[in-house]
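Below: a set of structures, written as structure tokens.
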Structure P
Amino acid sequence: MAHALDGTVALVTGASSGIGAATARALAERGAAVAVAARRVDRLAALVAEIDAAGGRAFAVETDILDQQQAIAAVDRTVAELGRLDTVVNNAGQMLLGPIVDAPTEEWDRMIALNVNGLLYVAHAALPHLLRAAEDGPRRVADLVNVSSVAGRRAMLGAGVYNATKFAVNAFAESLRQEVTERHVRVSLIEPGAVATELASHIRDGVREQSMQAFAGIERLASEDIADVIAYVVSRARHVAINEVLVRPTEQTR
């Protein structure tokens, strides 16, 4: 039975858990060979084994995309191992919330480095391969998916720098979209609302409880919900580009 992404290769960053891991599974189920990239190699190995056991094909890339050379190497290793690159899901990120006044600015540095610079490094390294795939491949279209957030659309109290990183992602994606869309590289933004992942566990004690209070009592999205959206976006016909998707729990009001 043919699948929508047969013959294509995808690279997913931040794939050791949550949305990244779920997206890797979803793309593999639709026929893509998937390179899963993150720092936690033990989790990547387990994910690769799971995908392989289900009849897919996966490859683990241990990398820290804070380092531009490692980001470049992750892309190069994917192409060397799997032969091409049709889809990139820029998913790695951190959400370190809290007031701006008296904030530990090392948290700002970490978020900017990962949410913005790391994403840029991966995109820059991948673009030549994506452009090539759009010219010569089974689908003659390529996809760069950037996982942003509802925080990239509206500023929120207690999330100023996180907002800033996600606004940056949104601006970058739209500018790049205009640059490469006529060459059949589709650039998409996925903007999740509240998702039940380990992302909130990175917030420091005291701030975490206050920040998460806004979502108390609502049924949050699962990682698989976002993965399903990403898989839908990248499996559209060549002439269809879905550039931006905001996905919130039904009960989320902001």
Structure Q
Amino acid sequence: MKTAVLQLNSQGLSSTKLYNYIRIAHKKGVSVLVLGEYILNPFFKELQNLSLDMIKESTKLQTKVLKESARDYNMTIVAPMIIVKQKKPYKAIVKFSPKSISYYYQQLLINYPHWNEEKFFSNPISKIKSPMTFKINNVKFAVMAGFELHFDTLWNYIDTKNIDVVLLPSISTFGSFSRWEAISKTRAFTHNCYILRANRIGEYKDKKFSWEFYGDSFLISPHGELLNHLGNEEELMICDIEHKEVLKAKKTWKFFEAIQKRNLL
């Protein structure tokens, strides 16, 4: 199966690039396309200076583009978006399939002093549930936000649901690419699944920091190997996903078998 990552800067109210890249992906036979965080809406720090009406309008326009594209090109598109409900902002990942739209509201949000999404967004703080999952042909996908990669509880669900590919929309900065690659390789290897990470590019500056979003979107194999990655430019990365490689990794390393024997899931 062909999947793809679209690595872009924030697109604001523009949809021209999205249309063009989605058409290219369709011509290449892509079934699942993933976008990074804060591409369809401005970066978190910029959102703090916008009215909820402006955020809502931006999301409405981009939703129309992706809904029509998924339908017209028979493609599943996974894209982080800011959803405004009852005058409150929520951070979500939206799955646009040819016939439906599904929402996954991020469960664990960054809460650092210089980057406090947990305080800004209205996502509930509650018991952790399974990430979004879906199946296309014989390949089973899970979707989680980049920050959620760090939490074991979500990865227990990945094991119980026999996931082939974890789609990981993210936004990373401050030169953290080595750390992200290391933890992604470890997660992919110990859970024997692909990780397809979609990152963002561009820059945001405030009085204290320069937030350089360095790209480095990548595909990690179920054996924990880096198969493909992008640099720091606008680009479309097309990847091949094979269910048999997941089965081969599970059979080779037997991690899941050891857990099953002990009824740990």
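Bear in mind that the values in this text are calculations on the coordinates, not laboratory data. All figures in this text were calculated on a predicted structure; none of them were measured in a lab. Cβ atoms are built from the backbone, for glycine too; each structure is taken alone.
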Completion exercise
If FRET efficiency 1/(1 + (r/R0)^6) of positions 118 and 222 (r between Cβ atoms, R0 = 35 Å, to 0.05) is calculated for P, Q, the one returning 0.65 is structure Q
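For FRET efficiency 1/(1 + (r/R0)^6) of positions 14 and 166 (r between Cβ atoms, R0 = 25 Å, to 0.05), which of P, Q scores largest?
Numbers: P: 0.95; Q: 0.30.
When FRET efficiency 1/(1 + (r/R0)^6) of positions 14 and 166 (r between Cβ atoms, R0 = 25 Å, to 0.05) is calculated for P, Q, structure P comes out on top.
To test your reading of the models, identify which of P, Q gives 1.0 for distance in nm of label points 7 Å out along Cα→Cβ at positions 78 and 134 when calculated. It would help to have the intermediate numbers written out before the result.
Details: P: 1.6; Q: 1.0.
Matching structure: Q.
Work out which structure the value -9500 belongs to, where helix-only ellipticity at 222 nm (-39500 (n - 2.57) for each DSSP H run of 4 or more, over all residues; to 500) was derived from one of P, Q. Each step should come with its number before you reach the end.
Details: P: -13000; Q: -9500.
Value -9500 for helix-only ellipticity at 222 nm (-39500 (n - 2.57) for each DSSP H run of 4 or more, over all residues; to 500) corresponds to Q out of P, Q.
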Problem - Computed 15.5, 53 for Rg and Dmax of the Cα atoms in Å, for residues 6-141 alone - originating structure among P, Q - result: P
